[in-house]
Structure 1
Amino acid sequence: SVVFTKASRKKLSRFPVTVENDCTEVSPNQQLQVTVKTIPDYCNISWTTTYLTPECNSEDLRMNVPGCITGRLSYVENPEKKELEIHVSDMLEGHDYHLRLCHKDFICLGTGAKTLMHKEKSNESAILQYSRPLPCLCIEGWSAVMDAPRVQVCPFKDRLEELWFKITFDSAEEALTWKPACPISAVAGLCEKREDGNCMDLPDSLQNVSRERVRVLLNNKRNKLWCHHHKEQKKM
């Protein structure tokens with residue numbers, strides 16, 4: 001509360017008054033209701049408003065507010081061993097730190113590769129192994145505290161060619177089957193390879209691709225499966 005003396009009330013009469021309060025403890029993304037009224041009450045006069053505190057989106061909050069600190073992730077790839085050497089900096093002081101690999105979708109689904117970096121060894125790196133460098137494979141890190149915000153880095157987000165590895169051929173039915181390993185917006189279909197090396201699209205074979213398995217029947221042995229990505233392709 002703010003108290004005005006009797007002398008100051010006379011000076012401030014009929015003038016607007018600005019009241020500042022910069023010591024209220026809040027959490028990120030918290031909704032507050034602020035009410036200003038007089039004591040004693042004068043004719044039920046009061047002023048009420050709501051305020052939503054910022055989320056942890058800004059760099060300044062992520063660096064200085066304990067409830068927003070996520071740490072910074074950097075990595076070195078070892079493609080021969082299929083390993084990622086991960087370094088964490090600017091983590092929440094005095095706490096352990098979780099690291100894992102996950103496939104990014106609506107949520108990030110863990111691959112099983114995970115580790116806990118102990119606060120006493122925060123300067124050391126961690127090594128996590130992966131099976132394929134998929135564009136939706138991400139490193140996720142967060143402090144070992146309840147409801148800690150998380151940070152993600154996706155090292156292979158531009159490696160779209162890796163999505164083709166799940167194509168299979170059914171020789172009995174002469175059909176190609178493809179199930180994308182990552183969520184993607186695309187069109188898949190057949191093309192007929194010509195003598196000049198160009199592949200002509202077969203419009204009747206086109207199918208939209210998102211998450212479900214795509215199955216395309218081959219009409220002749222010269223057909224090949226191709227994929228064209230829409231501009232609105234989901235970002236990894």
Structure 2
Amino acid sequence: MSSRFYCETLIDGATATLDGPEAHHLLHVMRGKVGDRLTLFDGSGAEYEAQVTGLTRSAATLAVLAREAIDRELPFALTLGVALPKGDRQRVLVEKLTELGVTRLTPLQTERSVVDLKGGAVDKLRRMVVEASKQCGRNRLMGIDEPQRLADFLTAPATGPRLLAHPSGSVFPQRIGTDPAVIAIGPEGGFSDEEVAAARGAGWSVATFGPRILRIETAAIMAAALCAAPAHSD
């Protein structure tokens with residue numbers, strides 16, 4: 001068995017425990033057995049070779065055999081603030097941003113937002129990050145922030161480039177450097193003129209992806225890919 005499993009508690013000893021959704025997947029989907037070997041990660045940046053030593057109806061105990069620090073992150077922090085799309089398009093967005101190495105995703109509340117995250121919606125997005133990380137091999141989880149007003153996002157302290165996506169801007173840069181970067185992606189109707197003016201007033205650059213109007217998730221994925229590609233080519 002070579003599947004990856006996420007351990008919610010940091011692994012700092014010779015044993016680890018899987019419970020909740022991860023135990024369910026091991027027990028009832030993968031039909032795990034005592035003696036099976038698998039890979040664990042706990043979000044700290046390392047992954048662990050482990051062997052199942054005990055099973056109950058809802059949990060698995062594992063012996064930790066080896067630890068290896070494997071860095072699959074971008075060489076700089078990349079934060080995307082996004083006015084989230086509806087429905088299953090959120091899953092596409094979260095999955096692809098995780099695969100591309102985005103550090104944090106901040107759901108934005110804008111004048112034209114159509115999604116209002118309530119109840120356990122943020123936790124659901126965080127679970128999507130876990131599933132995507134298991135697939136793509138990341139050993140650190142992309143952070144999902146609580147929803148934030150655009151005005152607060154625009155004025156938050158930042159030390160690197162800040163780019164707001166809008167058709168009125170200049171061409172999105174091919175290389176943004178290695179300082180922490182922040183990108184803002186608007187809703188289906190785009191950022192309002194007042195929001196764009198507020199961004200410029202707060203020191204943001206305004207950038208466009210070209211003459212075509214992109215869906216939210218397409219714009220976010222394109223921004224992340226344009227930022228990540230030069231880092232992998234150096």
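If you line up 1, 2 by volume of the Cα convex hull per residue in Å³, the top spot, with the largest value, goes to 1. When relative contact order in percent (Cα under 8 Å, 6 or more apart) is calculated for each of structures 1, 2, structure 2 gives the greatest result. When distance in nm of label points 7 Å out along Cα→Cβ at positions 19 and 75 is calculated for each of structures 1, 2, structure 1 comes out greatest.
Among candidates 1, 2, the computation of mean count of other Cβ atoms within 10 Å over residues 123-130 that gave 14.6 used structure 1. When helix-only ellipticity at 222 nm (-39500 (n - 2.57) for each DSSP H run of 4 or more, over all residues; to 500) is computed across structures 1, 2, the figure -1500 traces back to 1. Quick check: 17.9 is what I get for mean count of other Cβ atoms within 10 Å over residues 99-106, calculated from one of 1, 2. Which structure matches? Only structure 1 yields this read-out. A value of 24.2, 81 for Rg and Dmax of the Cα atoms in Å, for residues 3-90 alone, calculated from one of 1, 2, originates in structure 1. From which structure (1, 2) was distance in nm of label points 7 Å out along Cα→Cβ at positions 43 and 115 calculated, if the value obtained is 2.0? Working through the options, I get structure 2.
Readers should treat all values here as calculations from the given coordinates under stated rules, not as data from a laboratory. The shown structure was predicted, so the numbers you read here are calculated from the model rather than taken from an experiment. Cβ atoms are built from the backbone, for glycine too; each structure is taken alone.
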